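J.: Scrolling down, you'll hit the structures one after another.
No lab work stands behind these numbers, since they all come straight from the coordinates. Because the structure is a prediction, the values reported are computed rather than measured. Cβ atoms are built from the backbone, for glycine too; each structure is taken alone.
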Structure P
Amino acid sequence: MTYLALLGVVAFAGFISLSYEILWFRAFSFASGGSPTIFGQLLFFYLVGLAVGAFASRIFCRDRDATGDRRNLIPLAAFVYVANLLGFLVLPALAWFATTLRAPAAMPLVAIAAGSWGAVLPLVSHFGIAPNVLAGSRLSYLYLANILGAAAGTLLTGFVLLDRWTIGSAALFIVLLGLALAALLLARSASGRRLTTLGIAVIVLTGVGYAAETRPLFDRFYERLLTQHGYLPHGPASEVVENRDGVILVTPTHEVFGGGAYDGAISTSLESDKNMIVRAYGIAALHPAPQEVLMIGLSTGAWAQVIANLPGVEKLTVIEINRGYLQLIPRYPEVASVLQNPKVDIVIDDGRRWLAHHPQRTFDVIVSNTTFHWRANTTNLLSAEFLAAVRAHLKPGGIFHFNTTGSADAYKTAFTVFPHGLRFINFATVSDSPIVMDAGRWKRALDEHRIDGKPTLDSMLPDDRRRRDEVLALARTLDAPPVAYGLESRAHALSRIDERAGVITDDNMLPEWRGANEVSFPPHLDH
């Protein structure tokens, strides 16, 4: 093989190996619910595997006069074959571990699969670079080709393949590319016709076997990744949307999981209120005239449907980072009409970036039903810097109503940045002006609220009136001893916040470093 061909081999190997890493990261991240530590763990095992594989390859590099010796292509082909054999199997193995042990138990498999890729560059260098004055420059070009291939794998697999195909289809495509590379290397080796024919036959049969077994191996793949959390013990998901933004899974009972973490339910009902959507209806009691509302995060569309139909709301702007939700919403009648509502403007963008790019836009209410505080990148929606950006987009008397998911750090940050506020169940509602909880205004809004022309609570029906009174009773909890499912003044909440709590900043990333349960709020309350 020429040196130019070897550049192509290492570039192709880099493309395939990094493509596997992208697939592995998506699967492990989903299994962990978006843990901020998962990338570091995966990278550790990946790099350890590469190092061990590179070290082990020295066994095949002892002949000092091996340049151009095609016999050295045999172990190279073998390593590429094994790397693909194992790289593909990491994914179904992870799903199996998730249902039997725990997903992190599959991490060593990443190191084993990466080990074979670690041997590729040393073996190519040993075969293709003579020990002369050009060795340094030729090695540098091999490294460059490998890096370019790796970068291409990250971009094309992450932004193109996973935007169009399922993870199983992408894995099959990658493994077939890798097996083709192994077959090419074996065909160019000096292994003898019989051994070459036998080896290529094994590679082809492996590819056929993987193509035949991909569907059963990836059957209910994401459902199995969720079973370790007890979310889906039975039955397949009713919907799975995969794109470059992530993975959205809808259960048969209409709970939604984005990136492996609970992301709400497709329900606007106050009767069952399985997603505590009373917090959305509560906006009518918190602000006297919420005409213009900004909502960061669309998810199932349930909150947008409720808020857009609140009396007095004239414009609802929604910023959503994952366009996959726009595919789901039309399939569920309860929320489908929100996409055709002339008052609703949905923008696919990052919420924080959108605020920075629209400094002139101000709102009466900004709502953020933020995901769990311990997930990767959630600091971007909880930090003091973000709250300051939100503050700059509030009209006089405007409020910011956001989900703390029980983080004492998030409460302390909110009540430090804003001088006025209250706790609304697990939301922090804050403002530069005093917030008046008006039960009478809330009652009128609940009586007038309609979705698709149907009353949310029909005051003519006894059960609906009873439920309305239960909802309105929340307003009275503001002046009562605090309970978890209730309201609490800013001053009282601050007095009870754990002394370990701190103000979240972009630099300290407190909730992500702390984890899920280190400093929670409210502590020791009756439900």
Structure Q
Amino acid sequence: MLAATANWFPIVDEREASRELVDGILENRFTFCAETIALSDGFCWTENPSKDVEWHILLHKFYYAAGMGRAWQQTGRPQYLYKWLELTSAWMDQTPVDFMPADVAGRRIQNWVSAWYYFAGAPMPSAFRLRFLASIEEQANWLSEHLTPARNHRTLELLALFYAAVAFPEMESAPRWLGIARQGIVDNLQADLRPDGVHCEQSTDYHHIVLRNALFIRRLAVMNGIPMPDGLDRLLRGALDFSVHAHRPDGLIPALSDGDTGSYLGLLQEAYELFGDPSYLWVASQGRQGRPPAERLKAFPDGGYYFLRSGWGLDEPYKDERYLVFDCGPLGEGNHGHLDLLSFELYGYGRPLIVDPGRFTYDESGDVNWRVHFRSTAAHNTVCVDGRNQTRYEFHKRKFKVRGPQPAYALLGFGSRDGYDFVRGRIESQEYDVVHEREIRMAGGTRFVIIDELTSANVHSYAQCFQVAPGAEQHVRLIDCTSGAACVTELGWVSAVYGEKQAAPRIRFVKTGTSVRFETFLEVLA
């Protein structure tokens, strides 16, 4: 099944392998997770110089190796080659193949193979060349026997095996890697994608990472004439449908649950080239080519995400359209879900307005446990009852974990009526005796009404929360239309990229009582 000659391409992560980061590494300045650390020559690979384990993981994933290869090809500067030889040799000298989990090995294999795409013809000692290729084979063999059981890590590991098999068909184990990855990717997507195409971790970012890995496999298969099992294209099309609607008019995705804000328009362009769907091209080109999707309102009932959109750029500029995503679905698997049912994000006239806070970090050390804060109900755009989370989330052994059942949830309505679009949902938390129903109405694409009805036999403190996007204070107006609510403006936090956070206004309307109603008018200002 493998061709005698390889047809493949480098995979370069633009964020983790930028020229700026790579040039810093030439001077032994390593920047991961927004933290720069200067390492000495001959540093120890098995010791973490950062308090954040993610920093050490990124060091071992070697994204910068592909960046060095690209920089060497573009500039011809030998410093990039020498540094790659130095770091790769040191890693092979010091690091057991099983030092870190399988997903780290998967990304390292991907990045080593990508670096080889650029460096294969470079002048280097023959002993290094043989040792490097032998190490890739050793790592891929180990990975093939230690695959993560499920979810996004398994997908990237399967890509690594497929990628190595295509790039090095002469290796003895390459046909076995290909066989594992070829069927494995279909089985993995079948298990992890919900029937509506949403990834089970409920993260917009991880959804797209999984989609990207699977599309890379699909593209490599086409380039090399490798037949893929039935069902792969159907699964990919379902995940792509969610991508089409998840992208805001500015080309970015909201950072729902764990993950970052970013753009995956390139995936939709690639999907158009693979499948020819003009709606992919329309979104990828932000309304300049192709044909707009048929649906302005879109429901993903299994994933629990519902999208209201003013249009697709036919009657006004594409980037000025208004966009709202509403969360009424399951808690994400793999410990990546946030405690944020009935929360929403709003965009309009070229900028995010009310935003999901993002994840910021997985690290729980320090005076403030920011991991706990960014996952909390209080940090999201929903109603917080008595300052508590919707789902029990408490310290267990070494870190905080979800320790109770998620709320019962139900979608009560979604569509258009009486001149406005709407979505309505209900949740019943197991942490308090309150039934919460929320309806959001969009009229004319610029006026929104958020109605919250909370029912209980006991007295509670209720806070209707809105996290304003950084710099958006002058572009959105919130007015409480019910009596008796106290308005509190305070400092909130938003994270678009792991390790970075920005201060931004947070508005809360607060009431105390048994059963209460909030009715808040929200106007989008151009």
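J.: Given structures P, Q, which gives the highest value for distance in nm of label points 7 Å out along Cα→Cβ at positions 224 and 368? Don't skip to the answer; put the middle values down first.
T.: Numbers: P: 3.7; Q: 4.8.
Looking at the calculated values, the largest one is Q.
J.: Here FRET efficiency 1/(1 + (r/R0)^6) of positions 32 and 136 (r between Cβ atoms, R0 = 30 Å, to 0.05) has been calculated and equals 0.10, so which of P, Q was it run on? Walk me through the numbers on the way to the answer.
T.: On the way: P: 0.10; Q: 0.85.
The structure behind it is P.
J.: Where is distance in nm of label points 7 Å out along Cα→Cβ at positions 160 and 464 largest, in which of P, Q?
T.: When distance in nm of label points 7 Å out along Cα→Cβ at positions 160 and 464 is calculated for P, Q, structure P comes out on top.
J.: By the measure distance in nm of label points 7 Å out along Cα→Cβ at positions 72 and 400, tell me the structure among P, Q with the highest figure.
T.: Numbers: P: 6.0; Q: 4.4.
Ranking P, Q on distance in nm of label points 7 Å out along Cα→Cβ at positions 72 and 400, first place is P.
J.: Quick check: 4.1 is what I get for distance in nm of label points 7 Å out along Cα→Cβ at positions 40 and 376, calculated from one of P, Q. Which structure matches?
T.: On the way: P: 1.2; Q: 4.1.
Structure Q accounts for this read-out.
J.: Another question, if that's okay. Figure out for me which of the structures P, Q the number 1.17 belongs to, where Cα Rg over 2.2 N^0.38 Å was derived from the coordinates. Mind showing how you got there, number by number?
T.: Details: P: 1.17; Q: 1.02.
Source structure for this number: P.
J.: For which of P, Q does helix-only ellipticity at 222 nm (-39500 (n - 2.57) for each DSSP H run of 4 or more, over all residues; to 500), calculated from the coordinates, equal -15500?
T.: Values: P: -15500; Q: -11000.
Answer by label: P.
J.: Hey, another quick one. With Kirkwood radius over Cα pairs in Å, for residues 112-391 alone computed per structure, which member of P, Q shows the largest figure? Please report the intermediate quantities before stating the final value.
T.: Numbers: P: 22.9; Q: 20.4.
When Kirkwood radius over Cα pairs in Å, for residues 112-391 alone is computed for each of P, Q, structure P gives the biggest number.
J.: For structures P, Q, which has the highest computed value of FRET efficiency 1/(1 + (r/R0)^6) of positions 208 and 296 (r between Cβ atoms, R0 = 41 Å, to 0.05)?
T.: Q
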